[in-house]
1. Have a look at P, Q and say which one yields 27, 25, 14 for semi-axes √(5λ) of the Cα gyration tensor in Å, for residues 79-222 alone, as calculated.
2. Computing mean count of other Cβ atoms within 10 Å over residues 127-134 gives 14.8 for which of P, Q?
3. A value of 3.9 was computed for distance in nm of label points 7 Å out along Cα→Cβ at positions 63 and 239; which of P, Q is the source structure?
4. Taking mean count of other Cβ atoms within 10 Å over residues 103-110 as the quantity of interest, name the structure among P, Q where it is greatest.
5. Of the structures labelled P, Q, which one yields -0.51, -0.63, -1.48 when log10 I(q)/I(0) by the Debye sum over Cα atoms at q = 0.09, 0.10, 0.15 Å⁻¹ is computed from its coordinates?
6. Where is mean count of other Cβ atoms within 10 Å over residues 159-166 largest, in which of P, Q?
7. Matching task: 14.2 is the computed value of mean count of other Cβ atoms within 10 Å over residues 287-294. Pick the structure from P, Q.
8. When you work out relative contact order in percent (Cα under 8 Å, 6 or more apart) for each of the structures P, Q, which one comes out largest?
Structure P
Amino acid sequence: MFNPVKVASAVALVALTLAGCAANEPADEGTPTALTGTLNGAGASSAGTAQEAWIAEFQTANDGVTVNYDPSGSGAGRESFFAGAVEFAGTDSSLSDEELAMASPLCVADAGYFEVPVYVSPIAVIFNVDGVDALNLAPATIAGIFKGDITNWNDAAIAADNPDVTFPDLAITAVHRSDDSGTTKNFTDYLSKNAGDIWDGEVGDAFPYSTGEGASGTSGVVDAVTNGTGTIGYADASKAGDLGTANIKVGDTWVGHTPEGAAAVVALSPRVEGRSATDMAVAIDRTLTDPTAYPLVLVSYLIGCNDYADDAVGALVNAYATYLTSVDGQATAATNAGSAPVSGAVQEEAAAITAAIK
C-alpha cells in the first residue's frame, strides 16, 4: 500500500526535495492530508487497471484529492493534454518530435515536458479457437494474419508453427484497435522489425490495414475476441483473462509473455536520442534473440508539464506522479495489473524527474 513517508524517502535517495512534501504527509496516523483538489488525466487503456489501483491508493492517503483517469487511448490522451483538457496523460507511444515542439496552455512557456515510464507490460496475442489450447506464432505468421493474407486457421503457415496441433477449417477474424493506440504502435513496430517484407504497413498509432475487425480500446479488443469464433487480437497481457495467448518466436525459441521478459527488453534497450533530461523515452529493441526477453512489449509513459502555469495543479501532479514512480507505486501496479515494476536506476531517475515538477 502507498505510504507517503516511503515516497519521501525514495525521493531523498536521489537527493531531491519534493516541493510541498509536508502537505502530502499526515501529521499523525488518521489525520487527513492538506493536499486538496481534482486532477484529471486520460490516455492509454492498457494501463487502465494500474491507474485504477494507483488512484485508489493515492486517494486513500490524500483524502482531499480526487483523481480521474479516462482510458480513452494513447492518442486521445495526448491530444487532450495538449489541448489543456487534462493535466496529465498516459501513453504507450512516446511523444513525437512534433508533439515536443507543441505548446500546452497548462505549462509555463518553454518549460518543457516530462515523460517517464510508469508501466511496462507484455502485449499478448490473444485467441479464441475451439479445441486449440496452445499456439505458437512466428512474426511472419502473425503479420500474415493481421494483414489479411492468412485467412483460415488450417493455413499451412500456422500448421508449420504448430506441427503437433490439428486446426479446424475455420475462418480467422483478426481484431485490431480502431482508435489511435500506443498498443497498436508497439505491435506494428514489432512486426515491422521481425516479419520482413510481409509487414509493409506504416508503424503508428493507427492500424495500417483495412482488413479484419476493429474495436475501440483494450477492453473492446478483448471483448471482440472473447465473444467471437475463430478470433485473434492483441492486447495488454494483463487484460487477457481466460483467453489463449500465443507464444512468439524469439531467436529459435518459442517464448510466452511474462513481466520479467518485458522488463528484460526495456533494460536492454537504448534511449531515444536527442531528448531532454526529463524525457525518458526508450527506443525498444524488438530484435533481441535472448529467450529471456519478450520483445512484443509496451512501455506506458506518464507525461505532463515540468512547470505548470497553475501552482496548485503543479503540486497535485507532483504528488501523484511521485507516487506512480515510487517503489510503492510500482509494486501496486505489479500486484494489481501484473506489470513489470520499473526498478533500480531507471526508477530512481524517474522519481527524481517527478519530484522536480512544479
Structure Q
Amino acid sequence: MNVHSESSASQPIRIGIIGVGAVSDYHHVPGIRIDPRAELVAACDENEVLLEQRKSDWGIEKTTTDYETLCADPDIDAIIIATPNFTHKDMAIAAARHGKHIMCEKPLGLSGDEVHEMRNAAVAAGVVHMTAFTYRFAPSMRYIHHLVTSGAIGAPRHFRSQRFLDWPETSWGWRQYKKTAGAGDLFDMTIHRIDFAMDLMGKIDKLCGSVAQFCSREETTSGESCPPSDVDDWSALIGVFQNGGVGVWEGTTVAKGYNFNGFGHELAEINGSAGTVRYHLHEPNKIWIGKTGQDVDAIDVPEEYLKPSGSPRDVTQGKPADVFRYDLIWEFCSAITEGRDAMPSFDHGLNAQIIADAVLESNTSGSWINVQHRLV
C-alpha cells in the first residue's frame, strides 16, 4: 500500500488524541513526548472535566468534545483513537475521510464487519492505519519472533497462551455490555494473544472456542446498583494453524491470587521441533529457552532486541512491563515518515477480530469453525 506523508524534519507529525483516559496518559502521550518527530497538539473527549485536566497535564491548548471537529482540523496530521470499543468505527472512518493517519486501540470494532469498513476507509484514503497491539513491542516478544522466524527452535509446533487477572467483581462500566464492548475478556485480553500468535506461527486455519461468565457485576465500585454484565470474563480456544501447528489460549479476569502488582499473570510459549521459547509479561527483558536434554531457563534479551532500531526510548528507564508500549508511537511515526504500512496494521486488527468472532460462533454452535478463507 502506498501512503502519503506530510511530515518532514522541520515539520513534526501533529497528533490529536480522541479519548484522554488512562491508556492515552500512560502509554501514548509518553511515547509522543520522547519522539522528536511527533507533537501532541489536540485532544478530544466527552468528559469535559478530564479534558480540562489534560490541558494542564499534557500542555496543550486545543481541545474539543466533538471528534468530527478534531478529525477535520487541518492542523492535525494523525489521530490516535483510545475510546470505548463501540465508538471506534465511526471515529476511524471520520479520520480517514479527512485524510488523517490513524492508530486505534484494540479491538478495532465490535465485529469483523465493522473492522472491514474501517480498514476499507483507511485504504481508500491512502493513510497509515495501525492497531495498538502493544505486546508485539515487548523486547522478549521481538526476540522470540527472531528465534522462531530464523529457525532457531526448528519447526514451530505448539503455541500456548495464558492471561490470568484477579480483578474486582464490580462493574466494568461500558466494558461489561455487548452493545458497547462486543465481548469481555475475549475482546479485551485474549485478542492480543490471538494477534501475536499469528505473528509468530502464521494464520489460523480452523478453531473451536468457548466463553463463560462467572460474575454478574451488578454493583459499581462505590456500591451502586447497575444492569448486570452480559459479556464473558473467561475465554478459551484451540486453533490449528495453516502451517500445521496447534495453539491453545486461555484468559480470565477472575483468577484469585494472580494480582502481581496489577499486571496479573501472562505466559506465551512456543514448542518447536528443536527447542522451546517462553515469554512472561513480568520480565519482558528476558526469555526462557531450552532444547532437548535441557531445562527451560531464563536468559537476557540481547541489547539489539530491547527496542526497535531508531526508537528514542531509553531502555534503562522506567518499568520494563510498561515502557515498551511507548514504541507504538515510534512505529506509527516511522510508518508515516517513511510512507509505508504500519505494523501491525488494520489488516492484523481485522484478522484478530475475525478469529475472536469465530470463537463466539463456535461457542454458540459447539462446532469447529473454518476461518482460513475469512482472513485477509
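Taken together, the values in this text are just the output of simple stated rules run on the coordinates, not laboratory data. What you see is a predicted model; the values in this text were computed from it and never measured. Cβ atoms are built from the backbone, for glycine too; each structure is taken alone.
1. Among P, Q, the structure yielding 27, 25, 14 for semi-axes √(5λ) of the Cα gyration tensor in Å, for residues 79-222 alone is Q.
2. The value was obtained from structure P.
3. Q
4. Once mean count of other Cβ atoms within 10 Å over residues 103-110 is worked out for each structure, Q has the highest.
5. Label of the originating structure: Q.
6. Answer by largest value of mean count of other Cβ atoms within 10 Å over residues 159-166: Q.
7. Q
8. Of structures P, Q, the maximum of relative contact order in percent (Cα under 8 Å, 6 or more apart) occurs in P.
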